[in-house]
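What follows are several structures.
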Structure P
């Protein structure tokens, strides 16, 4: 009698929003500008070290976060580029990803996008289409 195999599929339900930012500034300067313009407090976190199976090597990405205690929202800014590839390969034209998780509303996201988009070095701040992202596990690190 043969062995019966069962495949476990993980259903990922998004409880976050992902914005893409195009800017020519280094990550620390972008965070500093956002901190001053929007009265936030992004702080540098440990770098994200992820293994890319197609490249067969480890990638390292800078990572900043800010937790808004009053609104119960966590913001993370992740550099989309490393020395050997991208955090999300589908978004190669994006320099930074802003991962927003918590009690988010469309109004709050839109006002945040407009404020970030209005900063001098930012050329674009747009929502990312999560259905286009194949490797969503990279966004489930927290």
Structure Q
């Protein structure tokens, strides 16, 4: 697979992280500007934010949990030349689950649907890691 094909889902995931960062900032500034939040109430913690602002913060924070394993796997797969069409398809599926998860988190925050999206992404990522490990141990790379 080409480097571009392998990295394209990574760029979309990174774009999601930045989109959520800017969304969170927009929502937070709006809450402070409207007087619904006082700076002193949130200076030492984020739990005093209104629900909508906390949903945006949670969606942003979630991008530094499970996706960390994705961000670690992609360069390893590139470096070892183990990223093929299956890898890219699974990467896109993983990123799609992250988009769905973030969308649910910042809108309805319906926990069963949010969990399904999270679990699907976790399962896809686990499969990616298992396939990668099998390929590494089946045909070791000389480093």
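Rule-based calculations on the coordinates, nothing more; no lab input. Please read all numbers here as calculations on a predicted model, not as lab measurements. Cβ atoms are built from the backbone, for glycine too; each structure is taken alone.
Highest-scoring entry among P, Q, by distance in nm of label points 7 Å out along Cα→Cβ at positions 54 and 118, is P. Among candidates P, Q, the computation of mean count of other Cβ atoms within 10 Å over residues 30-37 that gave 12.9 used structure Q.
Taking helix-only ellipticity at 222 nm (-39500 (n - 2.57) for each DSSP H run of 4 or more, over all residues; to 500) from the coordinates of each of P, Q, which one would give -26000? Among P, Q, the structure yielding -26000 for helix-only ellipticity at 222 nm (-39500 (n - 2.57) for each DSSP H run of 4 or more, over all residues; to 500) is Q.
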